[in-house]
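Visitor: The structures considered in this document are given below.
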Structure P
Amino acid sequence: MKKIMFISVILIMTCSTNKTVNNSTFNEYRIKNSQGEIINVPTDEKNVLESEFFSELKEYLYDIVNYNLDFSKKTVINFIDNDPKWTIAKYQVPWDIFYGNLSEELNKIENCNHIWIKNRKVKDLYYYHGNKIKWITDKNDLIRSKFFKHDGLNGGFLILNPDGQYHLKVGEYTKAGLLKIYETE
């Protein structure tokens, strides 16, 4: 029993977010910013990109993915922001977005560009199923600085429409949650 409890504690610690997250509600996180102040960060944001930045973003994505993207379709970016605080050798996070083929599931709803992007500081790709997923590095931190700018939320996803409208989800999410939002965007 003690062994099971010990393993459970290790798994919880491994999967937990950074300690900058204090409390959260259904639609926002309360986190400490770099000055130590507690701020509210919405979990979801819907907005439209300015045309100049949208053009810059498309050029940047072409550059980092190193293959052709079709921006007449939606683009879905799954973003990972940080390594886990503790890991167990050969352990992969049991997060449902890594099971099955998310790109195929998205394309069943509507064809899209699907990109897995990581903060350049992330090193433990095996933890994030790097043996199955081709992670692309946000080499200039453009994605992180514009969309995933708060430490401790582990990343999130971005659904970008061809007209520049977007839906941003920061923090933890499920595959079902992503697919539901994708279907309604």
Structure Q
Amino acid sequence: MKKIFIILLILNSVLLFGQKDCGFKIDEEKILKNENLDFFLNKLKKEKFDITNRKEDIPMHVFKQLECLNDEFTIANPNEDYQSSDIIDLDKKLPERGLIFYAKSKSTLVLYYSISIGPGITSKILFIEYNAEKITDFWCGNSMGRADVKDLEGINIIINREKKLPYPLGLQNGMIVF
């Protein structure tokens, strides 16, 4: 009985604290220290992006990896219903995120969406570097409230504003939640 308990304890620890093999491992320390943020901000200046604001335009293999990495990844298009508060209507199964802005270049995705986590609405910014097979780099950050972003400059404004806020406010709060 003692051996079974120890095995279950070890297995539970691996499941709770380890990342699943989704073809990409999130480097949490790099994200929390914003070490790859400048890499993505430079891409915003140098690459040509198409703004589509449609979740259907997210490459399917990237979407599947996001689902795997997060155990789920449901998102509504702009102006569609989503779970916008902590009050859950069990009769409706709504996406947990509401897309506000989506832009795509040949190798980079920019997503900005709102999500209800605890009290109030938090917005998330995701930068994803990808190739034809998988995600190759990833950064995510937080923003309080919900801005009406229409272009990449709006993303830059939010990031520059949130970078100045003290921890745990601002871009990083010590947890990778997307």
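Visitor: Assign the value 2.1, calculated as distance in nm of label points 7 Å out along Cα→Cβ at positions 45 and 109, to the correct structure from P, Q. Mind showing how you got there, number by number?
Guide: Details: P: 2.1; Q: 2.6.
Clearly, the read-out refers to P.
Visitor: Consider the structures P, Q: one of them gives 12.4 for mean projected area of the Cα convex hull in nm² as calculated from the coordinates. Say which.
Guide: Working: P: 11.8; Q: 12.4.
Attributed to the structure labelled Q.
Visitor: Something else: For the read-out relative contact order in percent (Cα under 8 Å, 6 or more apart), a value of 28 was computed from one structure; give its label from P, Q. Provide the component values of the computation, followed by the final result.
Guide: Working: P: 28; Q: 18.
Corresponding structure: P.
Visitor: Thinking only about mean count of other Cβ atoms within 10 Å over residues 37-44, which of P, Q has the largest value? Could you put the intermediate results ahead of the total?
Guide: Numbers: P: 13.1; Q: 15.9.
The maximum falls on structure Q.
A short reminder: the numbers here are calculations on the coordinates, not readings from a lab. Note that the coordinates shown come from a computational prediction; the quantities given were computed from them, not determined experimentally. Cβ atoms are built from the backbone, for glycine too; each structure is taken alone.
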